[in-house]
Structures are given as structure tokens and as C-alpha cells.
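The structures considered in this document are given below.
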Structure I
Amino acid sequence: MNSLRTRVSVLDRQRRHRSTARAIWRLLPEPESWLDVGTGDAHFPETARQLFPYTSIDGLDPTPRVAYARHAERVEEAYAGHVTDPHITTILRARYDIVTLLERRSPAPDPAAELNAALTLLRPGGLLLVEAAPPEAHGLRAQLESQGCTIVATSRHVLDRLPYTCRIIARRTASAA
């Protein structure tokens, strides 16, 4: 029975990841570079690569799992740390066309600082995809708009057996962050 639950969980995760990648593909079909924040073992980049075979997808995670993801060739570059780390933001500033913050995998001590740091990693015109619980989503939209971003897509969808989650995609303008 546990193996069946595990299999269903894996299939559900892959379905969610394909849906997320398709949401980006509709807006930016050929990005040059992508950073998945909180990537863990990089299952999302592995799935996204099916739609984006020529995109350089990097991973950032505070755990050593990101090194395994690099070794397994799920990400091209692996960065260990937090997106709010000044060293990370300095070396990765304005480097990515897309930055994803999915499922809030590792809760940030300061979500506003995490969002600001993620925006600094985007090139002008780049896309930031954030998933959040509905109570947080309204505040995230307002914070992104106050940073000069344009909300280009939102959706509500189910993540596993958890309550509804909102997906917000914002485009960074030249003056943002």
C-alpha cells in the first residue's frame, strides 16, 4: 500500500511540475537561464527540462541535496545557501530570465527579504514565479507591484492533499529591485 501511495505522490508531483513549467512556457518559451530557489533534489528542474531542453537551469538550496542534484545532472549549477545571503545575491545579480520560488519548501525567516532578493537575481523583463497559500497571495501581489513588477498571470490549483495554492507570475520591469 505504501508503494502505491508513493507512486501516486510522485505522479502528482510530476503533474504539478509540468503544469508550472507550461505556465512559464506560455509567457517565455525560450529562456536562456533559470534559477529554482529551494530546489532540494531538483525534481522540478528535471521535469522543466522536458519543455526547456536548451535552458540553463540552476538550483539554490540551503541543504547538501543541491550538490546531489548537480551530480545527478538535474541542474547545471548548484548553489548552497539562502537567496537572501549577500554573497549569493552579489554573484547572481541580474543573471536569470526566470526565478521560481515553489511551494515555500523552506520557510524563510523574512519572506519579504526573500522576495526582494529573488527580484535582484532577475534580469529586466525576467519572470518570477511564486507559489503561496491564498492568505499570503494578496500580500505577495501587493509587494510585487510595489517593487515595480507587473503581474502577468495568476492561478489557483491544488498541491497534493493540501489546500488551494496560488501561483503568481510577475515580470520584473527595468526599474524594479
Structure II
Amino acid sequence: MSTTDASQLTIRDVTSNDESVVRDLVTAAFPSDMEARLVHTLRHCGALVLEQVAVDNEGAIVGHVAYSRVTPAAIGPGQGLQIACLAPVSVWPEKQRSGIGSALITSSLAKLKDLGEDLVLVLGPPSYYPRFGFDPALARKVQGPYAGDAFMALALTDEGSRDLPIEVAFATPFEEFE
């Protein structure tokens, strides 16, 4: 088993040639294949806003992140917001805790900001995501199928924090997780 230096990673958009490796990676990173099925369904129903992989210096895919569209559900000040949901971020189990996931999240959030996204939502460990700026207090202004401290939000623009509260709908494949 080789170690991976997160500073030596190349982060790039997913191509169709990556799909089987990404499926295996996401399946390996989680206790069931539910997340891998979610990524596949989101990809093929056109709901992904951004999907990227981390590639090591030997050309192997070592991590993956996906963001899907979240839709403002009601008329209001936030109706024009561009909102994405981070789900999931995956790293091969033997390479976890080496900075790959952090590198993927940091790089992909910068790209989302460049793409004009206003707000990013995540459902995940409250001990992990705040280091990237995700905040459960901000997420309390977002009404949807998720709540609690594991539901967090990150504003990428002033509008992303100003034009709240808002009600949202997640992409249909997320219904399996509700």
C-alpha cells in the first residue's frame, strides 16, 4: 500500500471513463452501495452540478466528490439562489485521513464559487465539515427534508447568507435517504 501526499494530487472533473472506478471507490468508502447508487442516479438524471476526482501522481483515482442541484421551493428573496448539495465525498478506505477528502472539498468549493453557486448544503459529521466553513446555524435558515447539527450550510456569496430563510427541494434520488 502506498501513501498519498495530498499536495501531489490533481483534481479534475469526472469523465465517462471514470464511472466504474468512481462506483467502486464510493462503494468501498461507505458501509453499503447506497451512496454509489445515489451518485449514479444523480449523474444520469442530470442533477449533478459538479463531480470531481482526485488523482495521485501515479494516475490512480484516490478520491471523489459530487454536488447536486438543490432547488428553492417557494417564491421569496432566495428564489434566485444557486444552491448545491455536497454528497458524497469518498476516499479509498486505506487512504482516508491523509488529506485527500479535504483537498477535494477545498478545491471543489472554489470551483463552485467560480461557477456562481451561492450556497452549499451538506449532511455529514459536525466534527468534520465546519473546518471548511459549513455552519449548522446557517442551515437552520434552510427548510427541507433534513435538520439538526449534521445539516450544515456554507454561503459562497453574500446572497447565499442574506437571502434566507428559504425552503428547498433536493434532487429526487435523495428521497431514498429521507
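Nothing in this text is a laboratory measurement; each read-out follows from the coordinates by a stated rule. Computed from a prediction, not measured in an experiment: that's the story for all the values here. Cβ atoms are built from the backbone, for glycine too; each structure is taken alone.
Across the set I, II, distance in nm of label points 7 Å out along Cα→Cβ at positions 11 and 67 reaches its highest value in structure I. Computing relative contact order in percent (Cα under 8 Å, 6 or more apart) across structures I, II gives 22 for structure II. Among the shown structures I, II, from which was the value 2.8 of distance in nm of label points 7 Å out along Cα→Cβ at positions 91 and 115 calculated? The structure behind it is I. For which of I, II does helix-only ellipticity at 222 nm (-39500 (n - 2.57) for each DSSP H run of 4 or more, over all residues; to 500), calculated from the coordinates, equal -7500? Label of the originating structure: II. State the single structure among I, II that was used to calculate mean count of other Cβ atoms within 10 Å over residues 35-42, giving 24.1. Derived from I, not from the others.
Looking at FRET efficiency 1/(1 + (r/R0)^6) of positions 43 and 75 (r between Cβ atoms, R0 = 25 Å, to 0.05) for structures I, II, the greatest value goes to I.
Comparing FRET efficiency 1/(1 + (r/R0)^6) of positions 59 and 155 (r between Cβ atoms, R0 = 41 Å, to 0.05) across I, II, which structure shows the greatest value?
I
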